[in-house]
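The next part holds the structures, each set out as structure tokens.
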Structure 1
Amino acid sequence: MSRSKIQKERFKKGEAISPVELIKKKRSGAALTEVELRFLLEGYLRGTVPEYQMAAFLMACFFQGMSDEETETFTRLMLHSGQIVDLSDIPGIKVDKHSTGGVGDKVSLILAPIVASHGVPVPMISGRGLGHTGGTLDKLESIPGFRTSLSIPEYKKVLKEANAVLIGQTAEIAPADRKLYALRDVTATVECIPLIAGSILSKKIAEGIDALVLDVKTGRGAFMSSYEDSVNLARTLVDLGTRFGKNTCGFVTDMEQPLGVAVGNWLEVVESVECLRGARGNGDASADLMEVTHTLAGAMLLAGGKARSLDEGIRLSQQAVADGSAYRKFLHIVEAQGGKTEAIENLELSPTPRHALQIKSTIDGFVAGIDALEVGLVSIQLGAGRQKLDDALDLKAGIVLRAKVGTQVKAGDILADVFTDRDNVVASARQRLQNAFLIRTEPPARRPLLHCYVDKEGVHPRPG
């Protein structure tokens, strides 16, 4: 009898497989069988595999990776650890978008109402801040009253009413991933392609989608800082989504500097609202944010059958902002999920943090670089993110950039505004942000914002 069959028989009889044995096996670079992966995941959920052993397994995966078959099995086990939502009673092609995370990446807040306003249902399960990147849920919860914890019936009800819903992972959806997601964040095992792919796809398939558009970040502020790793992740995600029968494509987009101008929960909501109103994004410092948003929204409208090409989808996305339908849809979503729309309609009444300081240029020149990773880490220090799982957030805290890469500045010009309620971080944050801006005498070369497009046929140099 083969080793796999022996293990399966032992597993059926309730006989324990040794977690230490499996950790050693993965540490040596061998692939685990379905029975072995099931033992670890189900044991972790039940509490028979302790957190420290699962952390060791994650670290072994981080260094040794997983085979394609192992990654698919791992994803399927996490998917079936909970409920798969049936959205067949909601008409239309259900399309979602997922970003691998970046600094200032508030695309979901703008994109969901754009796509929903054109009649494509957008069921979106999002996450909290991970590492140095912000989380969509934390941003949404900075809107007074906004509920991201909905039951599955409530989730479906809001989707039917508003054509879009943005929630957190429920207890019913991929519970194995829910536990692992938090553990990866505090064990330095986030940047592992198979673990990322399994986490993303298990949640997305469970939420009831038909198609998925991926935004894989690359650069200093991304989890995958090298272009090669980012493309590899995009290909893994697209291939995995396709194997699960979902129409999946992805874009590799730049995260060498923060996206848009705001970094921090409420600050990013404000920028998103201003973009939806058409007050930002046309040739100003939010233009990069809106270029990425319109491209991803265009791909979603194409996948949802509302556009015949990516270019047409982009035009439809721009139209939804120009005619106000996207902003009205955002208000509809906020109201449907319990949020106070008056907070959105009266941004000038936003709460004021205790400390507001300015970072100024000390020399004349051009902004040649902004260290996105450092900006993200400073935003955590200010209170916009978590250093420990149980840290409370200061939803007002964060950074607003006054200059982006390529901006010409003079000594004394403001580079960024900084907001926090924390008295003890002001001096350190000021110095770190000052150092995060690189000023040179010559203008920098323009770095591409959209690096490539990936679908089941492969990698394409030009998106679309």
Structure 2
Amino acid sequence: MTATETKKEPSKEQTLAMSVKKAENLAEWYPEVVLKAQMADYSPVKGCMVIRPNGYSIWEAMQRYFNERLRELKVENAYFPLFIPESFFKKEAEHAEGFSPEVAWIANKDEGERLAVRPTSETIMYDMYGKWVRSYRDLPLRINQWANVVRWETKATKLFLRTREFLWQEGHCVYETKEQCDDEVKKIIMEYKALAEGLLALPVIVGKKTKHETFAGAEYSLTIETFMPDGKALQSGTSHNLGQGFARAFGINFLGRDGQSHVPWQSSWGFSTRLIGALIMTHGDDKGVVIPPKVAQTQVVIVPILFDKTKDVVLAECRALTDALKKDGIRVMLDDRDDHSSGWKFNDWELKGVPLRLELGPKDLEKKQVMLVHRHSGKKHAVSLDNVADVVHNELEQIQQEMLAKARTFLDASIVQVTTKEEFLDALEQKKLVLAPFCCESTVEEELKEATGGVTSRCIPLDAPEPKGMTCVWSGKPAKAMVYFAKAY
């Protein structure tokens, strides 16, 4: 930058800088980058957060994508009450016990029965399903809702990752047979995998939860697990076969094709705004957040390099370029603010994670080119003004693929397979995602968790081989499965 550039403000440039390096202290880096990039903020209500437009736009992109997938799967959106009568929880004992520590209760003076603020909606939805399902012709019943839920469980608020109130989608389906239910439980978890990897550039491990970690009241639970740079796992989406227990508890029956009464099978499944936290933590760097192009509210920002003599002609070309990119379906904006220097703008957009920056100044105009800068890698090169749109489309796709590849390389490098307790403890000390033979007994799992300061089983990978002849790394008993372990959020 030269002294003649319009309105240079070095003092403001300094306010954008991150004060903590990600590799040195991720626990402090994460909240700072979330706040400075204006993704979210702390609420005056303890344990809650305010999702700012930069963060909420990612959630909206996820909703748009997943609603299209839901339509393909013939799942319809609906909405159910926030409040759930206490008696509904008591109908399914295992479910009630599993959620009782997390439920926020309010008094209901008019009717005398306490109401729960929903931690999940199985009970309130299934009471209605009992009225709606009468015949096999009513099945399968597939309903999803986008909602907020409250779980009164956390003392330490971690924006997006762990808050008392968060946003999610929850699907709840009813089927004639176990086979239909099993098929869609797996189908949904693979949809979650596609969303995480294809949209958010987050590689995941797909697996089955141990019985100890299975959703309260379910036959079994499938999960997608991500692994964060600080060596902690993050459960990022789950799909459950609920069996027939909820149907029995809520009187859901149907007249079958044989003319007899039958109890249906049910599934539930969901992902939440914690995926945004996973995205930030995985892709962010010392300059700020890094947003994958497919969910970026702004995919391209054009920053003009302005000098007094050439300001008008540069801005005119920038406006024409903005219009051309918009017509080509690219989410672009022109940063023509005149109260900040171009250098300050560079830092601002890097902090907010816009995938691609186009720089255009008088020298670029002379050469009929624009400078293109990748946010995720810092790669910079000139592009002819004659074919900017085609190049931008290609570069955005390249960025998306490179971000996923980088994250996958980290995940693969973080996995360590062990066979002994000594190797197990050593790998945990190194903050690895540990794959080990395990007996899958709940008492052993509790003992392991207590002895290791909170390490839990994450999942039994769907593609893992049987641990034939192997012994559990913790109990020494015969191993029943290969299981991933890590501390988790």
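Read-outs: derived from the displayed coordinates by stated rules, not from any lab. Predicted, not measured: the structure shown is a model, and the values here were computed from it. Cβ atoms are built from the backbone, for glycine too; each structure is taken alone.
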Kindly point out which one of 1, 2 the value 130 was derived from, the read-out being volume of the Cα convex hull per residue in Å³, for residues 145-256 alone.
1
With mean projected area of the Cα convex hull in nm² computed for every candidate in 1, 2, 27.3 is reproduced by structure 2
Rg and Dmax of the Cα atoms in Å, for residues 265-336 alone from the coordinates reads 18.7, 73; which among 1, 2
2
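1, 2: which one has mean count of other Cβ atoms within 10 Å over residues 209-216, as calculated, at 25.6?
Details: 1: 25.6; 2: 19.8.
For mean count of other Cβ atoms within 10 Å over residues 209-216, the value 25.6 is produced by structure 1.
One of 1, 2 was used to compute volume of the Cα convex hull per residue in Å³, for residues 65-104 alone, and the result was 146. Which label is that? Working shown, then result.
Values: 1: 146; 2: 130.
Comparing all candidates, it corresponds to 1.
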Given -14000 as the derived value for helix-only ellipticity at 222 nm (-39500 (n - 2.57) for each DSSP H run of 4 or more, over all residues; to 500), which of the supplied structures 1, 2 does it correspond to?
1
